[in-house]
Structure P
Amino acid sequence: MNDLSTSSNRILQSWVDRNGFSHWAIAMLWLLVALILFQVGAGIFVVLMLFATEGVISQAEIADLIVSRVDLLFIANSIGQILFIGLATFIVVNLNRAEESKLSFLRLKWFDNTLKYTIYSCILIVVVQPVVIYLGFLNSILPIPDWLNLAQEGQYEMILNFLMTEGVIFYALIAIAVIPSICEEILFRGYILRAFEKSWGIIIAILVSGLLFGLFHLQAANLLPLAALGVVLAVMTWLSGSIWPAIFAHFVNNGVAVIVGINFPELFFQDISYENLPPIWFLIVSIVLTCLIIYAMLKSKTESEILI
């Protein structure tokens, strides 16, 4: 009887627990592997597409062609995100989950109150933008190596060239808003948040997953606002018990950026300085509304737990 009980306990344990590893350590290892696979895979995909569309080219021509064929770069980027950030994470999660399903572990389920939390989250991602802008200004005055600034400027230039392509809005929304909102949420608010929560509790999980989200984008000059958005998205996920509100909020954030970038590129890509910051009262209103919405979501979560 004791042998059967011990065997049952082993079955209910995850691979991570059975082998004595930490959930957060395995998640960090996968995050690093996913980043490498994504970067290398996207690079391979874009070179293969260049060969397919441009014919035989030399290594020296590849860099110039990538600049002129930014559309292929974004296609390769999208394929890499789907394969290595989304689908691969959906497989790797088997290491950390025990008896719960993948959908439960990743918080991919849709509940009766998920729509309400999704509405809250979409409003929240809009009202928090002044805070994000001020954090961007704070980030801009921090000392950052010139080579990192140049790398980010190169990224912005490629994005701008892509958005300036005629008739690109539909594909831009798919490549910059739809695919990242799903794949990145599965990785960060699904897997990373849950793994760190198992090891360190929800507060540390929210903060660390937000920071890792900022670091993952390899934009040192934009680290603080990206990390802040990551924290807000993690809060949405924890309060709602589902990553769907964060997915839709992520889509709204990136989708608005695409529309603004296409229609007002000079506004979207301008350098952040003290002179072009929103007025301070705008920041105060943003903070107050952000706190009120989070409080409303927290109250709804408490009421749901009481009903249960």
Structure Q
Amino acid sequence: MRRLPPLNALRVFEVAARTGTYARAASELGLTHGAVSRQIALLENWLGQRLFSRSGRRMVATPMARIFAAEVGGAFERIAAAAEACGRPGARRILRVNAPVSFAMRWLIPRLALFYSAYPSVEVVVTTVSTVHEELRGGFDVAIRRGVAGAGAWPHHRATPVLDDVDTLIMSPTLFARRPILHPADLEGHAFLASETRPGDWTDWLQAAGLPHLVGRSRTVFDHFFMTRQAVLDGLGVGIGPLPMLDIDIATGRLVTPLPQIRVARTGYVALIPTGIDGDTPSARFVAWLAAEGTTGR
């Protein structure tokens, strides 16, 4: 028999190290703060060393604990993948997909009916992240993140390119009819709307448009792009938006791109699944479907 640490304590430890606090770990696991503390103490006793140290009112993972937690998290993902592969044949599968809010709302969810028509036995549950860094948080089978698929970019995960991303100017049809933008110079006097989650969009686009003197212009900044998009739809100003995620809005006439020839390439999106998953699992089939959808541009 392998001499393994207490598995429940390992699970609690991985969540505590990943979330950064005992309180957040307790919330995610449905435990009390005291129960989390007891499980951490049990694992520390087994290992013979401290995993967390006090910093003010918080317990912070030690550098060695953070390394250990990454290995434990990867091991849990491989166990989950193996369990999925060995599941009951023909049983309805739940596929947990985690994606940035705008990607989920504007690109993924409108296309899920196509996936269900091809794989009716799989039920996709979508959760979202809205942080600037969009870190991997666990608790899912497939993660969509902005990034590249290069070797070593995503430890313990296999990355597949899904969707390219380019920025262009967007505005509402009503605002365009009232104050059209037919040339870059027509942007003078318009209100600029921006997003914290997409820093640099305006700076790069203005440079590409030959309007560097407007880079310092004041902007109304929202905490996430889906808020900026809504403000643009309401005609409060002009924004910089990503294509092809806004293709549906443009096709239905909710948004217009007044200067579509001026585009700025951005880092695209990749789909991440734990390494070791073969190509015949729901996770792998979903990623292959995502990549095909991104290529066809439907």
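Here is how the numbers come out for the structure above:
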{"item": "Comparison of P, Q by mean count of other Cβ atoms within 10 Å over residues 16-23 - largest value held by", "result": "Q"}
{"item": "Structure (P, Q) behind the derived value 22 of relative contact order in percent (Cα under 8 Å, 6 or more apart)", "result": "Q"}
{"item": "With semi-axes √(5λ) of the Cα gyration tensor in Å derived as 34, 27, 17, matching label from P, Q", "result": "P"}
{"item": "Entry that produces 1.4 once distance in nm of label points 7 Å out along Cα→Cβ at positions 104 and 248 is calculated, selected from P, Q", "result": "Q"}
{"item": "With helix-only ellipticity at 222 nm (-39500 (n - 2.57) for each DSSP H run of 4 or more, over all residues; to 500) derived as -23000, matching label from P, Q", "result": "P"}
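FYI, it's all coordinate maths here, none of it is from the lab. Keep in mind that this is a model prediction, so the values were computed, not measured. Cβ atoms are built from the backbone, for glycine too; each structure is taken alone.
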